Structure 1
Amino acid sequence: MPRRLFLPEGIANAYENRSAPLACGETMHGALAAVRLVAALDVQPAHRILEIGTGSGYITALLARLGTHVSSFDRYRGLVEPAGRRLRDIGITNISLFLEDGRDGFAGGAPFDRVIVHAAFPAVPRQFLDQLGSNAAMICALGPGDGPQELLRLRKVGSRFEREPLGTVHYQPLAFGTADAL
């Protein structure tokens with residue numbers, strides 16, 4: 001998937017491992033970080049995926065190439081609309097994009113095989129865990145919004161969850177509501 005298609009103009013090296021600025025004050029993961037996130041999800045062809053934080057649409061595109069369907073939410077029209085155009089332009093159709101904050105997950109699309117949240121929580125919200133199917137996995141950041149957080153992969157095994165630390169990150173806390181002007 002050509003990452004350069006999802007970057008703002010003026011970024012010289014599309015595969016540099018640095019975050020890139022996006023519209024609305026958001027950022028795009030560095031190339032290596034994005035690939036590691038997707039690899040950690042271990043998406044299989046039959047998987048249905050929930051993504052919170054569409055951003056540029058790059059990770060959405062990677063997930064859509066690997067799984068059967070991606071439902072992706074973002075609170076910014078200035079991100080959702082351009083991401084949708086980019087994804088359509090490269091022929092990715094197994095996605096649904098939503099202009100919503102995603103804080104409640106997507107009960108109407110559950111159960112999901114994989115969930116990825118590009119934001120931090122002080123604790124894992126129960127609604128996301130409830131929307132996981134059996135043998136599903138979720139990646140999210142846990143910790144304070146103003147400091148480092150622990151990136152975790154949670155695997156649903158029967159009725160319990162196994163936690164696997166994936167490293168330290170600095171994500172913004174999950175914001176509520178859609179942006180009024182962006």
Structure 2
Amino acid sequence: MTETSLKADLHDYLRAARSAAVWKLDGLSDYDVRRPLVATGTNLLGIVKHLATVEWGHFGAAFGEPDPASLPWSAADAEPDADMWAAEHETRAELLDLYTQVCAASDAVIAGNDLDAIGHVPWWPEPMATVTLQHILIHTIAEANRHAGHSDIVRELIDGSAGYSAQVDLVSRDGQAERREQWERLEGIARRA
């Protein structure tokens with residue numbers, strides 16, 4: 001495999017994870033994309049905000065592009081985990097637009113550098129702070145997919161839908177009776193085990 005094809009493959013995986021996280025917001029109210037459904041407060045719009053922050057730092061700060069400190073929620077004195085939820089004044093449209101812009105800037109960094117290009121993540125401890133584009137790309141894919149999985153669970157808690165793209169809905173509305181039977185079977189197994 002050539003470096004060009006490896007980079008293209010990695011970039012495709014990143015794009016797919018981005019798309020999955022954003023798609024999870026489709027068709028939901030502003031309340032539903034913001035509401036916390038697990039004890040940590042995880043919510044769909046917060047995940048998108050977090051992923052924008054991650055990419056801004058991983059590709060922007062690490063490779064000399066926009067300064068992540070310009071995101072108020074990433075400042076040293078910001079409220080803890082402020083990148084994981086949308087403040088009242090932050091709209092869905094604004095955060096989706098931010099993510100789109102950050103992804104475009106990340107894409108430019110990826111396109112403009114070889115996989116062995118050296119970057120520096122200022123808030124990571126040494127020696128981990130010095131990274132290659134390949135390392136940060138793989139790290140970001142893992143992070144994006146991890147949170148896309150969180151989005152899958154949160155979305156399923158909201159309306160029962162599941163899947164990793166608009167084309168692949170893993171839980172068909174037509175199969176709700178079968179889904180309930182499967183849930184009951186698995187619940188029984190768990191209780192008997």
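Computed from the coordinates by the stated procedures, all read-outs in this text should not be read as laboratory data. These figures come from a predicted structure and were not determined experimentally. Cβ atoms are built from the backbone, for glycine too; each structure is taken alone.
Among candidates 1, 2, the computation of helix-only ellipticity at 222 nm (-39500 (n - 2.57) for each DSSP H run of 4 or more, over all residues; to 500) that gave -6000 used structure 1. The value 9.6 for mean projected area of the Cα convex hull in nm² was derived from one model only; which of 1, 2 is it? Only one of 1, 2 returns 9.6 for mean projected area of the Cα convex hull in nm², namely 1.
The greatest value of mean count of other Cβ atoms within 10 Å over residues 39-46 among structures 1, 2 is that of 2. Name the one structure among 1, 2 that distance in nm of label points 7 Å out along Cα→Cβ at positions 63 and 159 of 3.5 was derived from. Computing distance in nm of label points 7 Å out along Cα→Cβ at positions 63 and 159 on every structure in 1, 2 gives 3.5 only for 2. When relative contact order in percent (Cα under 8 Å, 6 or more apart) is calculated for each of structures 1, 2, structure 2 comes out greatest.
Quick one: mean count of other Cβ atoms within 10 Å over residues 7-14 came out at 11.4 when computed from one of 1, 2, so which one is it? Derived from the structure labelled 1.
A value of 3.2 was derived for distance in nm of label points 7 Å out along Cα→Cβ at positions 23 and 135; which structure in 1, 2 was it taken from? It traces back to 2.
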